[in-house]
Structure P
Amino acid sequence: MREILFSSISEVASLYRAKQISPVELLQTLFQTAEELEPYLNAFISFLREPATQAAKRAEDSFLRGETVPLLTGIPISVKDLIYTKGIKTTCGSRILHDFVPDHSATIVEKLEQNGAVMFGKTNLLEFAYGVVHPDYGQCNNPWDVGRTAGGSSSGSSAAVAAGLGFASIGTDTGGSIRIPASYCGAVGVKPTYGLISTYGVFPLSWSLDHAGPITRSVEDAAIVLDAIAGYDSRDRYSHSDAGSHGSFCSHLNEDCKGNRIGYLPISLLHGVEKEVLDIYQQALHLLQELGMELMEVTIPGYERFEDILMNVLLPEASVIHHKWMDRGDEYAPHTYRQIEEGTRHTAVRYLEALREQESFRRELQRSLEVMDALITPSVAFPAPKEDPLIGDHEVDEMTYSGPFNVSGHPAITVNGGFTSSLLPVGIQFVGRHFCEARLLGIAHVFERALGLNRRPDLKFMGLKQG
């Protein structure tokens, strides 16, 4: 039964329809496996055993009655523990909200439940998604090497999916917090166009930069989840009216990508990229050529400005959100509180200038992307480190290839591109034009299938029993 935990969503749905397995049996296997792996991974803050079992039983009854049901029916999915779940504790990985129970669910959660998904757990994260772990919750470890971090801030989501604990998880991404941990853990992570997926009911870090999206083990599974959660939401002031006009993402996965134009950054501009990561990136370029795609060497005007823009927007916005708790500094992790203090020192002029520069950067990047079908970059310049880098230390280097697209709001997806000599995953990122997720997913899907990687983390050394 445990082998099924690494199956695709479509495969599990087929097994359900054929009554070869039941949602309740699969959920029980998942919980048992999680109990054995959690001492090593620390991927979850809480498990939702009772509501998940009830949802699995409802799904099982639907299959037994032969009903036509959504594709996600009975599929176990987790969410990052800053996504509101009605009546269920949502801690944001902080002592500040250790006992907070929302009175409503996030739109994302509502949509997943409407599509039959089984919400089974809330995943670990960096405190308030703000770049450092709170000691009350501890670092989430990487299933490929538990002596290394899973990344952040959607650390638990990425580690869980990579370890077979759920078929998808919903993370958030303000500077790379879906794509960085997904890259470290060998998963697929999608940061959609700004406004495509509602962030209503998601605790904010920076409302001008925040995105939510799926982390999965395949591009196809990511498309399935996107089909369920994307769309306009009147309750979210940042939701875009175009968010409901995309059609089905899954229907575009098998489109012919021959002749697609792929922009790539010249090696001379890939600052700080470790050699093994650079080798895998160059191999990805060669593979795209073999698949019949046209490579274009490009430069991105203003690319070097993204760091200043991102930090001058993020820091003051985060401090506005946390200002009401400034007298509770001892309840934050020390580095988180220092960042909040720093944000209060930003002037209104500095912040408004950054917003103006953000809009300029967004327009410039959109113009650059108009001449190509996708841009390819490394997801991160290096594989998973031992600990999460801090903002103001090495984290900007960590965000070099992810952060620009939070500033611009363009969709980006990371796909595992290979492994280092130490068997650590290395992500490859594809970036597309606004609301062109369908094309982006199609290119990533073709790349993923051609690469054909099927390696999994070795979970036996964590004491996982066979069966």
Structure Q
Amino acid sequence: SVINTLFGSTAVISWSGNTNGDVIDYELLEYDPSSGWNSIATVPFGTTMPFAIPGASPLDSVKSYKVISTDSCGNQSSDILMTGHNNMLLTESMDPCEGILRLKWNTYKGWPGGVGAYRVLADVTPPGGPTQVGVLFGTKTANDSAFNTKSIIGGWNYCFYIQAVDTGLTRFSTSNQICMNSLAVQRSRILYMSKTSVRSDDAVELVCYVDKDADIIYYDLQRADKPGSAYSSLGKIPKPVIQPSEIRFTDFSADPQNHFYEYRFVATDSCGGIDTASNIGTNILLNVESKENLTNVLNWNSYRDFMGGVKDYEIHRSLGVSANGFVKIGTTTDTFYVDNIRGEGDNIGIFCYRIVATEENNPLGFVDYNGLPFNSISNETCAEHEPRVFIPNSFNPKSDNSANKIWRPIHLYVEDASYFLEIYDRWGNLVFSTNDETKGWDGKVSGNYVPSGAYIYQLKYRSKQGEVIQKRGSITVMY
């Protein structure tokens, strides 16, 4: 015999008919602890199997059954020689916060060789379907009638049942079915910090993708003031309830001109436990140093962590403090760059920079709101070059070389309309003066060449930043 519980509340039994003698019907016996074996149904010979057990309650009780035969003379086979078979009653307990489903059932009895194994099966339906029938979750030995699993997903529907298999793999018995819409806490499948970028007002902008289906109460935004230091909480952000499933946060307490921060989001689930932490997001801290050879040396930290990695770093420069806007001047995959400013001529003397890190192809297809790859912009920092004036110490007004016939200071980074030059002879007489920085002295006074010898100059001007500078020295007139 084999007893099965149909999906619902009906228990059925099957047996092989007796081919010997003149059996006319069968008696189905049910065991009662107080009265023993009692007939609950007479089943005519040839009845189609399986047979529904009358009065069975397979969803809340375990019963044992036997089948005996009756011949045409009213003789019955002995029930003592028959082995009782019982239904299997499956029960469950679920702890949503622990995320463990526990199944228990009674062992099956009645087969000559006993049970070979128990199969833990389920019909699984994700939100929106379709249903996967008979998914095997595990196999237990004949002496083991319990099964625990964490392989369940919150919001999915599961109908679990147990299938007993005999040692010959020819007989099967199925328990009742327990269906549930899983209340297990849905863990985050993704928590991705996609962007950490410094704004022009020195606030730090953060973008983080979250799992809209995860059972999360809030996200704790944490910051470390330097790599390797302890994290502190900047605040708890509720889970977004509408699309898009992302958090955009601006840290106005940051000081990205002086700090290289590490940020992360830590998710807390509906049970109050830590769900997961995001990847690390870092701002780019740019440092610039001006050099006497008219170069500016830039260095910065590597950006972390684009999922697709950093494609490259763009170097943007502005002449003056963002006065003319930033212009891209180069690209590198390094974190070091030398900017040669010799070709920039006589400008304000302040060179401001920023670095833009751009993500390589994101493997999940994440892009910024403008449809372009995510990027991270560094702080803006400037290099200042002091005014430079190159003053010749001699000249020949009658030289055949035109470049040597006029004496004039050459300068860089001097404020317009601040230039004033005077030249005196050794007796203190003024021989030349001008406020035109492009005009030089030709060595003449009133149209006549001055005598050779030493002359004194006085030069006064302001830097591009407004600082008054005066220089005094001597020049030699040679013929």
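Read-outs: derived from the displayed coordinates by stated rules, not from any lab. Keep in mind the model is a prediction, meaning the values are calculated, not measured. Cβ atoms are built from the backbone, for glycine too; each structure is taken alone.
Matching task: 1.04 is the computed value of Cα Rg over 2.2 N^0.38 Å, for residues 50-281 alone. Pick the structure from P, Q. Don't skip to the answer; put the middle values down first.
Numbers: P: 1.04; Q: 1.61.
Computed on structure P.
Name the one structure among P, Q that helix-only ellipticity at 222 nm (-39500 (n - 2.57) for each DSSP H run of 4 or more, over all residues; to 500) of 0 was derived from. Walk me through the intermediate numbers first.
Numbers: P: -11000; Q: 0.
So the calculation was done on Q.
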*For structures P, Q, which has the highest computed value of distance in nm of label points 7 Å out along Cα→Cβ at positions 258 and 290?*
Q
*Of the structures labelled P, Q, which one yields 1.00 when FRET efficiency 1/(1 + (r/R0)^6) of positions 210 and 410 (r between Cβ atoms, R0 = 35 Å, to 0.05) is computed from its coordinates?*
P
*Taking relative contact order in percent (Cα under 8 Å, 6 or more apart) for each of P, Q, which is largest?*
P
